1. One of I, II was used to calculate percent of Cα pairs over 12 Å apart, for residues 36-83 alone, giving 63; which?
2. Can you rank I, II by relative contact order in percent (Cα under 8 Å, 6 or more apart) and just name the one with the largest value?
3. Suppose helix-only ellipticity at 222 nm (-39500 (n - 2.57) for each DSSP H run of 4 or more, over all residues; to 500) works out to -12500; of I, II, which structure was it derived from?
4. A value of 0.30 was computed for FRET efficiency 1/(1 + (r/R0)^6) of positions 140 and 284 (r between Cβ atoms, R0 = 41 Å, to 0.05); which of I, II is the source structure?
5. For which of the structures I, II does the calculation of distance in nm of label points 7 Å out along Cα→Cβ at positions 220 and 268 return 1.8?
6. Which of I, II yields 1.10 for Rg/Rh (Cα atoms, Kirkwood Rh), for residues 4-91 alone, as computed?
Structure I
Amino acid sequence: MSNRSYLILVVGPTAVGKTDLCLNLAKNFKTEIVSCDSRQFYREMNIGTAKPSSDELKQVPHHFINSLSIDEAYDVRKFEREAMTLLDELFEQHQLVIMTGGSGLFADAIVNGLDEMPEVKPEIRATIIQEYEQKGLAFLQQEIAENDPEYFEKVDQKNPQRLMRALEIWRGTGKKFSSFRVKSKTERAFEVIKIGLERDRAELYARIDLRMDQMIGAGLFEEAKSLFEKRDLNALQTVGYSEIFGFLDGDYDKEEAVRLLKRNSRRYAKRQMTWFKKDESIKWFAPEDQQEILEYIKSQIT
């Protein structure tokens, strides 16, 4: 084995089987797991984010799961700073560390770093938040589509925080948010081995539907109801909760909420795969190919 440090990044869509693989890899290499799944950071969101079970969390040390409250302001820049500090500590004890998640932006922040963004006066953001609260998501979408169509094509168009951030930069600097996204790679003190997991689309979608049925049986509607009063928080603007909030608001019945939960989860998985497939440095495997994955990793570190 070399003396270098290696980050094993395991990515893939929701319900593909990342948790099982990462547990086995961590046990094999006697190391720890860092989550870059931004949905799993929050303590209050348990059922709808498909966190590892309490038993799985006990088997191997995990980081950044249940690390925040939904009331805490958090973004990818804070994650980059905290995760890099943690990795420095972990690499003093382990040659390899596992990182996993379905949040491409958060994974990319660790692998490549983040572009520098200009400072914008806080009152500009306050005004945008007020406008969003009054006019809704469609207002943000229209503003970004008109003023920064390049970014609008790439962004999660249903994520108000990302849209507000782009509008904040546009209004504060007169320049497009996309113009600051130059993607200059930051040098890291470790090497990254990227593993992607994929399944046949029909199989993956069937797993997503089954998982959603299991979540509902485990109390997803009750969990969402307990968070309903805080539904406007950024952490809760996500698949698995927003659909139930619509039901609780009286917009549609429970049957329609279940249909939307499954449909939007499948769409979320499709967006995840679109993001990851752009990265040609990811080596793709089927989840059952665990021995081949292990051998591939070993071949990269010798």
Structure II
Amino acid sequence: MKYGLLLVNLGSPASPETNDVKTYLKEFLSDQNVIEMPKAVWQPILQGMILPTRSWRSATFYKHIWTKGGSPLIAYTKIIRNQVQKLLPKWDVEMAMTYGNPKIVDTLQEMSHKCDEIAVLPLFPQYTQSTHKTIIDKAKSANVPIKIIEHFYEKPAYQKILAEHIQKSIDESDYDQLLFSYHGIPSAMVKHGDPYQKQCIETTAAVSKLITFPDEKIKTVYQSKFGPMPWLKPYLKNELSQLVAMGKRNVLIVTPSFVVDCLETLEEDNVQNYQSFKASGGDRFKLVEPMNDDPKFSKFIAELVSGEKINE
């Protein structure tokens, strides 16, 4: 029996040019699992206001983070895919993106010609409608045999690797506060039963037990708010300014909902939030690197999907 694994990440524009960014944003922000507003109300706003103004602005941000290898999110996902493939030589390991390319349905259908069963793993530790439901819907629409792994935040091996990343930064300097900053979602989603906030809080609690840092100096916050509706609080940006006002000027931030560097970590956090923090009087601002190309994370994925211990 031949097994396959499809790793799915969010996606990225084809290039940092405005037209490509606009195409990407249009697909992303037209997803009703992301924006729940009725299409008749939302689409005129998106087409008439959001895309014309946000596309060129986002393009400038993408240009800041773009590398010779292209989008960091795509580049790191490729590295993870290659590392996992090497660990699972009898499997067919591929990658796809929720928005943009490679496409989930096309990739699954190609894999089905050589695989009897395919595991689909969204590269998001915590489950939320705004990331997972579209992946699951698209994967099911491919009409091939699949098994979906919906989350892995609770796996001890994953928590241990995340704790090691955090502890390395803790050991390098002194910090007044450690913030676990997760990508936010609309508060209404949680009220309607989305388990994301609960899983974020559980992640913070579990990983905090594995590091050497005072519990009273650890806090869960949320970032990347979009639109006027209430999102999960406290917001990272507000929390940073409040910490400085309280005399806590040395802050360490970890972003557990991102497994690879992307616009939110490289631009929003390391540039915009960093500048805001420094301008308000902050001193040391450090972002713990996501999993990126850490071979331990790729080994975790290989063992998670195969159910076998891998000895390299």
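1. Matching structure: I.
2. I
3. II
4. II
5. Of the options listed, only II reproduces it.
6. Answer by label: II.
Quick note: the coordinates plus some simple rules give every number you see, no bench work behind them. A quick note: this is a predicted structure, and the numbers were derived from the prediction, not measured. Cβ atoms are built from the backbone, for glycine too; each structure is taken alone.
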